[in-house]
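Pasting the structures in now, so scroll down.
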Structure 1
Amino acid sequence: MKNKRGKSQYVWVVRVTVLTFVLAGVFNFLSLSLMERVNLFWAVMTLLAVIFIGVMFDIVGIAVASADEAPFHSMAAKGVRGAARAIRLIRNSEKVLNFCGDVIGDIAGILSGSLAAVIAMLLLLFDMGIQSVVVSIAVTSMVAALTVGGKAVGKSIAIRYAKNIVYFVARMISFE
């Protein structure tokens, strides 16, 4: 499998696999280390932040994949900061979508599962007479609902406001 420049597509696959391994390890270590030192409130806030990050990156990936390149050409011709970066994002939409949706999104999903387990254990420490299975099911179901619901809403926002989202991201990561 070769791309337009003659490079193997497998190079990207190896890079993204290694990057995912490193990022997942680092984020999991940091979040679980943090969870050992926090109370239930901050554990829930951390979980919600992880879900939010996963949803936001999903929105960026979908927006880049669905955005039209044409408006950014006129902006780039006028020297508008971020326009050239937006064009590069859109031209590399497959990689951007893979990174945002799969790498960050999947890491957020895995982390949220780990954090949900920690929260379930914290809830069980309160010994409210509720069985551990019920607590575990309730917490994981809530995490799944927030993740899926957030991504469903996010996808429609991403498609509707693709140009604005891509431009915002391009300006944020633009060092031109």
Structure 2
Amino acid sequence: MRVLCEADIPLWHAWFNDPAVTEHMNKGAFPVSAVSQEEHLQRISRSTTDVQLAIVSKESDTLIGIIGIHKIDWLHRHGDVSIVIGDPACWGQGKAAEAIALIVRHAFAKLNLHKLTAGMWSSNQSSRRCFEKNGFVHEGTVRQQFFFKDRFVDEIRLGLLRSEWEAN
């Protein structure tokens, strides 16, 4: 992983306008402009409640995804993890689970957080498996939260405590 940079914007922008990439996300309903993606990068770079990093191929340093900890609450020491592997050629190769492991370590060992959460649409079972491989457990279901294709689907909420991570 590495810091995001302006050179990443064209690829990142393309992913958030790709229906296959955004199928199980709150993205894609409205087009994302390159300007808004650049503004997001500038905002996130200044944020004290967000850490967002590029997921890169080990072999080529090519951007393949984005991962972050958002809504960091420094008083209560928790944050919410988001991830997208934008390059479809990298799907199903364990790269998301590996990136989650790295951001979890950063959250607990460097940021001294106590808890991490993650949420996903119930239709996105591959995302759920990646978090569960890293010790996240089911904490709740928000019923019929998102409209997916022709029906409403639930939001799945997962969590991981620092003590659980340290025990593994």
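Every number in this text was worked out from the coordinates using simple rules, so none of it is lab data. Because the structure is predicted, anything quoted here is derived from the model rather than measured. Cβ atoms are built from the backbone, for glycine too; each structure is taken alone.
For structures 1, 2, which has the highest computed value of Kirkwood radius over Cα pairs in Å?
1
Quick check: 1.00 is what I get for FRET efficiency 1/(1 + (r/R0)^6) of positions 48 and 144 (r between Cβ atoms, R0 = 35 Å, to 0.05), calculated from one of 1, 2. Which structure matches?
1
Assign the value -8000, calculated as helix-only ellipticity at 222 nm (-39500 (n - 2.57) for each DSSP H run of 4 or more, over all residues; to 500), to the correct structure from 1, 2.
Values: 1: -26500; 2: -8000.
Among 1, 2, the structure yielding -8000 for helix-only ellipticity at 222 nm (-39500 (n - 2.57) for each DSSP H run of 4 or more, over all residues; to 500) is 2.
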| Here distance in nm of label points 7 Å out along Cα→Cβ at positions 64 and 120 was calculated and came to 3.4; which of the structures 1, 2 was it taken from? | 1
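When relative contact order in percent (Cα under 8 Å, 6 or more apart) is compared over structures 1, 2, which one is greatest?
Numbers: 1: 34; 2: 16.
Looking at the calculated values, the largest one is 1.
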| Once distance in nm of label points 7 Å out along Cα→Cβ at positions 32 and 80 is calculated for every structure in 1, 2, which label goes with the largest value? | 1
